[in-house]
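None of the figures in this text is laboratory data; all of them are computed from the coordinates on show. For clarity, every value in this text was computed on a predicted model and none was experimentally measured. Cβ atoms are built from the backbone, for glycine too; each structure is taken alone.
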Structure P
Amino acid sequence: MPKNGSINNKEKAQAMAEAAYDKKAEDIVLLEMIELSDFTDYFIICSADSARGVKTIVENIEIKCKELGTKVLGVEGLKESRWVLIDAGDIIVHVFHDPIRAEYDIESLWNEAPRVELPFVQEQIAR
């Protein structure tokens with residue numbers, strides 16, 4: 001992916017979601033927040049079955065952000081790795097440890113947000 005900003009935020013969000021998928025993230029959801037939020041354009045929500053899995057996913061997303069030329073403004077919750085929030089400005093990523101995701105169920109809070117198709121997930125399902 002180019003570093004010169006030639007891809008749009010939707011493509012960046014899809015690339016970041018794919019980086020999570022590459023490290024075994026589960027139940028990846030990409031929500032378009034453009035019409036619903038004044039603080040971000042996209043939410044990525046995913047989970048892992050262990051704290052170590054959460055950390056691995058977060059690390060890979062940070063690497064992808066660097067490749068994309070996207071600045072990570074902050075990372076919260078990495079020490080406990082139960083719910084890690086990555087603030088990349090126009091894209092916010094939530095990486096949960098499975099039981100915590102079910103407890104907070106943030107997808108329900110934003111259920112009116114359109115879901116963005118993730119081509120890599122469709123390819124996996126088709127196999």
Structure Q
Amino acid sequence: MNSVVIGIGSNINAAKNIDLALSDLTKLGQIMKRSQFIQTEPIGITNQAVFTNGAVLIRTELNQGDLNKQLKSIEDRLGRDRTRPKYGPREIDLDIIVFNNVIVDDDYHQRRFLKKVVDEVWL
């Protein structure tokens with residue numbers, strides 16, 4: 001069984017899309033902990049809605065590669081438009097931050113808000 005922290009973010013219909021993503025995540029494993037969800041200012045492209053960000057700790061049988069494919073599938077199902085700019089608006093963003101106690105996403109070290117929500121469920 002793998003222990004994984006997944007970062008979750010949205011700034012398009014955030015409450016609805018985050019709820020749908022959380023529901024889909026329960027199909028991939030058991031949610032063990034859920035952080036608070038906080039409002040954060042956009043990075044890079046600032047003329048867009050604020051983001052809602054949080055994290056969950058799940059236990060899953062999926063390996064890192066298969067889990068990542070499933071997360072991208074959830075993003076696609078919820079309408080994520082991958083043609084938008086990297087720091088543009090998002091229906092949903094799901095990223096593996098920690099896999100079996102190893103930080104696998106450097107954003108953890110670079111974004112204070114991400115470290116805050118990840119640490120709520122991981123440490």
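Some observations on this one:
- Value 28, calculated as relative contact order in percent (Cα under 8 Å, 6 or more apart), assigned to which of P, Q: P
- Parent structure of the calculated result 21, 16, 13, given that semi-axes √(5λ) of the Cα gyration tensor in Å is the read-out and P, Q the choices: Q
- Of the structures P, Q, the one that -12000 was derived from, the read-out being helix-only ellipticity at 222 nm (-39500 (n - 2.57) for each DSSP H run of 4 or more, over all residues; to 500): P
- Comparison of P, Q by mean count of other Cβ atoms within 10 Å over residues 41-48 - largest value held by: P
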